[in-house]
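Here, each number is a calculation from the coordinates, and none is a lab measurement. Treat the numbers as computed from the prediction; the structure is a model and nothing was measured. Cβ atoms are built from the backbone, for glycine too; each structure is taken alone.
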Structure P
Amino acid sequence: MSFKWKALSAVLAASLVFTGCAKEEKTDTEAKKTKEPSKAEAKEKEEAKVTEEEVVQAYKDAIVELEKAKEGQEVDFEFVTKLYNDKLQALVQKRDGEFSEQIDQTITAALEAGKNKEMEPMIVKQVFDKLMQKEFFQTIRHEFTEINENWGDKEEVLEEYEEALNFYKAIEGTVGKRDTAYGTNMADAIEGGFNEIKAAIETGDQLAFALGKQVVDKTLMKTFYFATGALPNGYATKAAAAAKTDEKEAKVEQAEGWAFYQTVYPYLNKNASEEAGFILTQFDLQTDVKALDAAAVNKAFVRGFAKVALHEYEESMEDFGEDKGVITALEGALFINMIENDLKTVIGEQETQALVQTAQVYLDAAKAKDKEKAEQHMKNIEEVLNKAIEAAK
C-alpha cells in the first residue's frame, strides 16, 4: 500500500491544535479550577468501572494487535478501536480536559485512517502507542496533583500513589529501552523517586513528596527526550539515517519521534518557543524526512532545556527560603542532568562536571536557606548555561 501523505497530514493536523495550546504542568490552583469536557463527564461512571490494571492491559493488548503490521499481517482495527473506546478513551478525554489538548481526536482519527487504509498500519501503531504513553505520563502527573490536594488524608493519598505506580507500569518498558540504549539508570532513579514519595506520605513530609515527584516527573521527561532528540539513538537520528535507503521506514521513525515529542513539547514551548517549534517542524510528517537534521534537532533540545533550567533557577531565587525555592532548584538540576551527556560535547566534560556539582551545591544551599552561598553559585550556573546555549547554536 502506498503512503497517502495528504490524508496522513490531515489526520495529524490536530497536533498543531493541541500542541499549540498544550499547557505545562499545572499549579495546584489551576488544577482545582479545571473542568472536564462534557464527553468525559458522560463517560465518568463508565471509567470508574475500569481499574488501572484493566486500562494498562487494554493498551498492551492493542499494541500486540497493532504490532502485526510489522510482520506484514492484517491488523484488526475494529478490535483495537473497541479496546480504545471501551477501556482507554474515557481516560484520554479526561486528560484532554485537564491539559487542554485533543489527543482523543488524534488517536480516533488515526485508528479510523488505519481501518480505511488511508494510513500505513505501522504509522498508526506509532501514533497510538506513543500518544497513549503520553497520556499515562499525564495521568501520573494528575495523580500527583491529587496527592498534593488531598494531603493529610493518608488513606486517600496512598490510594492515589498506587494508581500512579500502576500507570507507570504502562511506560516502564520505554524507560528500560532507553536505559539499555544509553547505559543509564533512569529506571532506578524513577523507582527511587516513587520510594521517596511513599516514605514522605508515611511521615507526612510534603516537601519530600514534592521532591520525589520531581525526580519521577523529570526522569520520565528525560526518557522521552532520549527517545526523540538525544544522540545517537533518538528517532531524529534513526529517521535521518533510514531516509538514505528506505523512505517508508524513515517516515515510520519520523512519526514515532513526532508522537514521543508531544510529551516534551509543552515544557520546551513555554520557555524556548523557537527551539520547540523547530523540533516540531522537523518531526512533522509534512516535512521531507530527507531534510530532517538530527544534529540540529539535538542542539535545539540542548538550547531549549538549558533555557528551561535557567527559568527554574530564576524561580528558585524568587522563592528562596520557601519550599518552592527548593523544588525549582531541584528541577533546574534535573534539567541539567537531562542534557548532561550533550553538554560534555558542547562545553567539555570538565566544565560539565563542574556545573553538575555546582547545581548540587546550590540545591543544598536552597534547602539550608543559605541565600548568600546560593547567590554565589547561581552566577556560575547562569554563566555556564548561557555559554552552552551559545555553543549549541
Structure Q
Amino acid sequence: MFELEKTSIFFEHLALKEPLLVQNMEIMFENQTQLNTSYHNPKQFILNLNNLLRSTLFFVETSIKNTSSPLKTTVNEFRKNHSKEYEILKHLRNVSVHQTLIFPEESLVSGLYRVKSDTEYLLKLGFGDHSKPGKYSWDLALKNTQDIFHDLLTFHSITFMDLEHSALWECLGVTRKWFFKVKFNNQTTKFDEVIDIYELACNFTAKLLDSVCIAYAQEMKIQCTHKFHQPLKEHNFVNTILEIDLYPSLFTEWWEEDTPPLNFGTLVERNEGDKHLYLDNWHKQAYENLCNTPMAYKTLLIKYSNASPDACFNKENRKEFTSFIILNHWHFKNSFNASLMDSPLDATEIMAIQRLGKIFINENSKGKLCTINSSFNTLKKHLLEVSEKIK
C-alpha cells in the first residue's frame, strides 16, 4: 500500500497531479529504507542494494523522457550537477541488470563507543580500518553482525569494560561499512576507485528526491517540509550495532534508566513485532466485545449516525467505534446468527459500512476538517439507512 501521499498536504496534492511520480518516489524511498533496515544482514543488504540501484536509475531515465517540465528539468539539472555519481551508479545498475548482482565488500570496526545522541556515536577506542575493505576469515566474513558480535568483541570486553558497564552511555559495538571497486571507462572519463557504495547510492537517491520536491513545491506554491536526505556521522544508528541494541534490558538494570535499542534495523524489527502483537490483542478484545443481538447492532448504528467526528474517537468510544467499523462483518454475524438470506441486510451494505468508515478513519488521521466532515457525513447517512432496515 502506498503511504507517502498521506504524510502531508504537499504529497497529497502532488499525488493528485502526478500519481505515478509519487508512487515511484515512494518505491525509491522504500528501497532505501529497506537498505538501512538490512544493513547488518549481508544477504538482504546485497539484494536491497541492487533493488535501489535499479529503482533510482529507472526514475532518472524515465524522468528525463517525461514531458512534464518540472520533473524533466529538475532531474536533468540534478544529473548534470552530480555527473560523477550518476555515471558510477548507472554503470553499477547496468552490471546488476545485464551481468551479475553487485556484491560489495565489507569493512568491520569494533571497539568502545560513547553514545552522543540517538543517531550519533563516538568511537573512543577500536580496531579496524574504514578506509578500505577488510579481509576476514571464513567464520566472520559476510555474516550478520549480531551473529559475530561477541566474537569480534571478546578482547575489548576483557580489556576495556567492567561487566556491569559502570560508565554511563559507553558500551562496545561494531561498525560495518560497504565498499565496491569501480573500474570502467565511458566516453569521457576513466573510473578506477574504491567507493563507499551505501553512502553514494543513498545520498544520490535522497538528494534527488529532495530536488524533485523543491521543484514541485515551487510550481504548486505549497510548502514541503519533508527532507529525504538526512546526513549521518561516521558512526551512527544505521552502520553501527551496540551492546544496547542486543540486550537493552541489562543496560536498563545497570544504568537504572530506560535504555531502548538505538540501531535503525533493530528498531524496525521491534516495531514490526509490536505491531503484530497489538493487532493480535486488538482482534481478541474486539471479538470478546461484539454486539450479540440485532437490537444491540442497531443501537450502535443509530449511536454513530447521530455522533460527531470527535465523539467517535474520544476515550469512551474509540475502541467500540473502530471495532464496529473495521470488523462490522463480525458484529453482524454475532448479532443476527443467521445467513444473509434470513437477515434484513445484504453483504454490500455491511461492506459499505467498513469501506466508508475506513475512509473516515483515514481522513481523520490527516486532521483536515473539510474531508473529515464530508467523509463522516457520507458514513452517517449510510449508517442511518442501514439502521432503518432493522425492525
Structure R
Amino acid sequence: MAAEEIIGLFNEALQAPQSKRSEICERVVMVADHSTEFRNMLSYTDVDQALLIASKYFRIDPNNADTLGAYVRDFLAPKEYHFFYPINQTVNFPDNYKIGYGTGRSFTNLAKNIQRGFEMTWINNFQLYKGIWGDVERYLENRKQAMFLEVVSRASGQFKAARESEAKVEQSLDVLRMAYQEDFVATEYYMELESKPPQIMRGPIHGEYDILPGTKVYNAAHDEKISALNEILTAGRDNEILDRLRTATRLFGAATSSKTQEARYILLCSALDAMVLDDKHNYHGEKLAERIAFISSEPAQRRDIFMQVNDVYSRIPGIILPGSKTEFADKMKSLQELVLRTFWSLVKLEGKGFTSLATGDGSVVDLIEHMKFSGTAEIPPSRPRSPIR
C-alpha cells in the first residue's frame, strides 16, 4: 500500500541528514501520485512542512512505529478545504451566486473567524493606504460589500489545496470576464479547514496590492450567460466542442486581464483558433475565415465577416515582428465582438448536438458544407438531446 511506503519514507527522512530530505520529499510525492488513493493530493511543500513539524515541533521518534504511522496517516487523510476570495471590485452580487467552480457569498454569511481574519488584514492595509481611503469605518464597510468567492478543494495537504483553489478561482473569474467583458481580480484568500479547533490560514496570490472596491456592479442581464458558462465549465458530459469552448473562455479571460494591447490581440486571435482551427490542418486564412463566417452570421453578413476575419489575421505578423508599425488598436473592439459572436454561436450549435468540429456525427464542418451546397441557411438538428441552456 502507498501509505505504508510513505510511512517508510518519512522514517528514512527523519533519520537522514537535512541535505537528503529534498530528494525524499520528491519520492513521497511520486509514490502518492502513482497511487489511486493519494493521486494529486500532495505537493512537495506539504511533505516538507509535515517533516519539519514532525521533527521540530512534535519531535516524533522515527523508531516509534505506532506514533509515526498515526502521524503520517493523519497527514495523508484527504481533507476538505474551503477557500474564500474577496473579489474586491464587485458590489451588489446576490448571495449564493454560482460562478464557475465557486459560489459567491456575502460577508455576513462567512464564518466569524473568517470575518475576523479579513477585518484584521483590512485594518493593516488601511494603515498603509490611509492617505487614500480616509475613514477606516467607511473603508471596512466598502470591503464588506464585495462578493466573496468560495471554492472547495479536497487534498491531503493545504498547499496542494491552495494551488488547486487558485486554479479554480481563476477559471471562475474567466466566467465573469467573458460575461461582463471586464477584468476581475482576486488578490488574497482565507482558508478554513473544518477540524477541532477549526483552522484558518491566510494567503496572497497576485501580490499585496489594494483594489478599489465597488467598481463592478452586479447586472442581472448577464445571468443567462453566466449560467451557460457555468454549465460549459462544469458540465458532467464532455465532447470536443465543449473542450474548445473551455479553452476559448480561458484565452478570452487571459486577454481581458492582459496589460498590453499586443498580447491581448494575439490572445483573442488564439481564442478564435481554439474554436475553429482544425487539428489536422494548421492553417489560417480563407478556410478559417469561412468557418467563422458560416458559424457566426446570417447569409447577408457572411461576406463582411469573412473579410473582417482575413483582415484580423493579416495584422498578426506585423504585431509580433520587431519594429513593426502595424496599426491594430482600433480593431480590438471588433475583434472581441467577433470572438464573442463565434463563441455564443458555437454554444447554440453544441446545444443542438453538434459535438465535434470536423469528424464524426455532429460535425460543425459537415454542417457548414451542408449550408454551402444545399442553398439553405437553416441549421438542422444533428443528434437531439438536452440543450446546454
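Annotations
- For 5.7 (distance in nm of label points 7 Å out along Cα→Cβ at positions 86 and 286, calculated) the corresponding structure among P, Q, R: R
- Answer label among P, Q, R for the case where semi-axes √(5λ) of the Cα gyration tensor in Å, for residues 190-365 alone, calculated from the coordinates, equals 33, 24, 16: R
- Answer label among P, Q, R for the case where Rg/Rh (Cα atoms, Kirkwood Rh), for residues 294-373 alone, calculated from the coordinates, equals 1.07: R
- Value 20.9, 66, calculated as Rg and Dmax of the Cα atoms in Å, assigned to which of P, Q, R: P
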